[in-house]
Structure P
Amino acid sequence: MILQLLFVLAAIIVGARLGGIGLGVMGGVGMAILVFVFGLQPTSPPIDVMLMIAAVISAAAAMQAGGGLDYLVKIAEKLLRKNPSQVTIVSPLVTYLFTFVAGTGHVAYSVLPVIAEVARETKIRPERPLGIAVIASQQAITASPISAATVALLGLLTGFDITLFDILKITIPATLVGVLLGAFLSKKVGKELMEDPEYLRRVEQGMIKENKLEFNQIKSPWKAKLSVVLFLAATVLIVLFGSIPSMRPVFNGTAMDMPSIIEILMLSACAVILLCTKTNGITPTQGSVFIAGMQAVIAIFGIAWMGDTFINGNMAELTGGIEGIVRQMPWLFALALFVMSILLYSQAATVRAIMPLGVALGISPMMLIALFPAVNGYFFIPNYPTLVAAINFDRTGTTHIGKYILNHSFMMPGMVATIGAVLTGLLLIQLY
């Protein structure tokens, strides 16, 4: 088992270094070794999760192609400029909302330059709002009803009579509390902008010019607004169907499962957006949302399949050694989720790879929901695309990777938000 685990970890590390679809295809290499070398029986690949993500990403990409994402950025820009002195508090709420609506943290790219410029113009250290804004875009993944991670968790817990509302009533307030804690502490990070030596050096050398960044112009405002409304309508319907089981169609005495409902509604939303906005069906596939989402599908395909096969083939050994400890202190399972998310660079892949072990260990479904935000650990090593983008958008140089790598601009807000979310979740499940 130890040798198998080493090959699994090696596949994850190499895949993460390759980037893009590398994580998924290295999962395929890991599967080949587990099956053909060690003789483990392969489990079924996570088809429903992959199809749900593909459907959601298609609809979100259609919204982006229709101008909906640019429209949301315009709203965010007005909101930030209206409250420039509170940019450190408002920015994470904006990126949180973007991710909550779209189901992917990659939508934060479009608003990060706005945050950086508003902070610089107001003479507020950009590191403060940018650091927590990136973290908020990740935390919201575990609160979004249509994110790949939430969908994956719902699929794993459906056998326990857990509804989508059961997950959201814990994760939404928990992650919001964590983000706000991180935001308030971020207000004191570093020196004031006008006292920062790196900023002063760049100003002196003429590296920072006072010209404002220009953002994408919306060609057809009504199409942009319509695409947002249609996407939100489908999201609301998913929440209603997921929270009120009696709304679902019944066939042969059994209510329709949520994966099928999500797939139908999101594919329909994509089609309606394309038809109503007269958008070419090729255009959504060329946007950043679709590209990032399809990478997630491939990652889950390979990594989750490999993880399932490894866990299923070694279930007795894995559960026997740690079952007693985890039953006494189930919160320790959060550490496993956090560490694996650092390696996997995907909340959804972490859920599919590790959460089945939590179920096998007998951890209660509500406890697993409370620990769910612990999968937001991939800020720990600062090479995730949104982190790198935030550093590049900050022309003042205050958002940075430190001399010792791990002392970067996202570590404090990330740790505070994640720990705060998990602790709040543990409190909420006691109250509920």
Structure Q
Amino acid sequence: MLLIRGGYMIDPKSGLEGKYDLLIEADRIQKIGQQLTPPEKDCQVIDAEGLLVAPGLVDVHVHFRDPGFPDKEDILTGAKAAAGGGFTTVVMMGNTNPPIDNVDTLRYVLDRGKQTGIHVLSCANVTLGMQGKELTPMETLAEHGAVGFTDDGVPLMDRELVRSAMEQTARLDMPVSFHEENPDLIAENGINRGKASSHYGIEGSPREAEISLVERDLQLALETGANINIQHISARESVELVRRARKKGGNIHAEATPHHFTLTEDAVIQYGTLAKMNPPLREEADRLAIIQGLVDGTIDIIATDHAPHTAEEKARPLTKAPSGIIGLETALPLAVTQLVQAGYLTMRQLLRLMSTNPAGLYHLDAGYLAENGPADLVLIDTAAEVIPGHYASRASNTPFTGWNLTGRVMYTISSGAVVYQAD
């Protein structure tokens, strides 16, 4: 048994907030109350005085590179990074090698995930080989544990195939997530067409590449009733399109990454390949529009798009280096610093975006604190300084190393067991 005593608890799902103790038995929360006493001698007690007690964070957009690229990250190191960042549940994307378009690969990642101490779930691909031509056996993959579908990393260009995917996932009552960048409009990916591309003397990636596919997929979602997620929004026009579509109904969700609500294309000029990502960092007006979308509920999920690469890969010239940054260990302090301390969100609102809402998208028993609920928690010192630099991830490709941030994870508890404790 485990007793968490004296902390300030926030449950973003019910709105319950205040100083409470939590008694955990096995993988469930047995009791929430005040001044609880250990029921037995060998009950572990964590003194949470001065700490925030919250649901374990849920990240529905991670790349663990396993199978295929373990030198970048594997499932074990990715899960360690997740636990260190306060995440008790993560959802892997399917762009591994081989891709997760078949039952054998799906079983492999799920079995590896069970060895980590946290909940490692996975999407399967929308199309075979991520080729955008033929749908995967979605029903079979769902029966074997896939929690959703995506070809993240490769945009789907065939409108009728997208419609078919939405119709099938709607029948299965499962989410389908979309990477929205039209490659026909992009000269060099990962760099915004504007100030950043001009600085490097290249054409870059225009905002229209994202906007055009977001517009298409929102319309198809409204027509089919599919549960869709617009991934890693970068453009203010995309935010407005989602806002209008959500007002029409449907089952539409959208996610923002910490790097897109924190940085602009100026970071690419300053940090080079460490700030290269798909979709790219854009203008200050886009960054502020993303924050406003988080504030008013247009964007209902924060996800990291944790994308590890080797130092050698990121040392290549800008147009040759891969896109993406790690994010699991910096997401919470960035969100606390940029959104809560800046006055845009309350802590309860932030936790909803990082736990309750992403869990809801995938129909997961996660993202809340309640008696008989899952014993997945994070204990946070919301006032403690965090300076990123030592990572549990195998990779370190991020522009946030050395930043002064606030909001330190002190404990991460998954299924009633402590899987991370700060030094």
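Here, each number is a calculation from the coordinates, and none is a lab measurement. The structure presented is a predicted model; accordingly, all values stated were derived computationally and were not measured. Cβ atoms are built from the backbone, for glycine too; each structure is taken alone.
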Exercise. A value of 2.0 was derived for distance in nm of label points 7 Å out along Cα→Cβ at positions 81 and 105; which structure in P, Q was it taken from?
Worked result: Q
Exercise. For which of the structures P, Q does the calculation of helix-only ellipticity at 222 nm (-39500 (n - 2.57) for each DSSP H run of 4 or more, over all residues; to 500) return -21000?
Worked result: P
Exercise. Computing mean count of other Cβ atoms within 10 Å over residues 73-80 gives 23.9 for which of P, Q?
Worked result: Q
Seminar exercise, completed: relative contact order in percent (Cα under 8 Å, 6 or more apart): greatest across P, Q for structure P
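For the read-out Rg/Rh (Cα atoms, Kirkwood Rh), for residues 25-272 alone, a value of 1.06 was computed from one structure; give its label from P, Q.
So the calculation was done on P.
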Problem set entry | Top of P, Q by distance in nm of label points 7 Å out along Cα→Cβ at positions 145 and 265, largest first | Q
Exercise. Which of P, Q yields 2.2 for distance in nm of label points 7 Å out along Cα→Cβ at positions 121 and 393, as computed?
Worked result: Q
Seminar exercise, completed: One of P, Q was used to calculate FRET efficiency 1/(1 + (r/R0)^6) of positions 305 and 401 (r between Cβ atoms, R0 = 30 Å, to 0.05), yielding 0.35; that structure is P
For this session: Assign the value 28.9, calculated as mean count of other Cβ atoms within 10 Å over residues 137-144, to the correct structure from P, Q.
Result: P
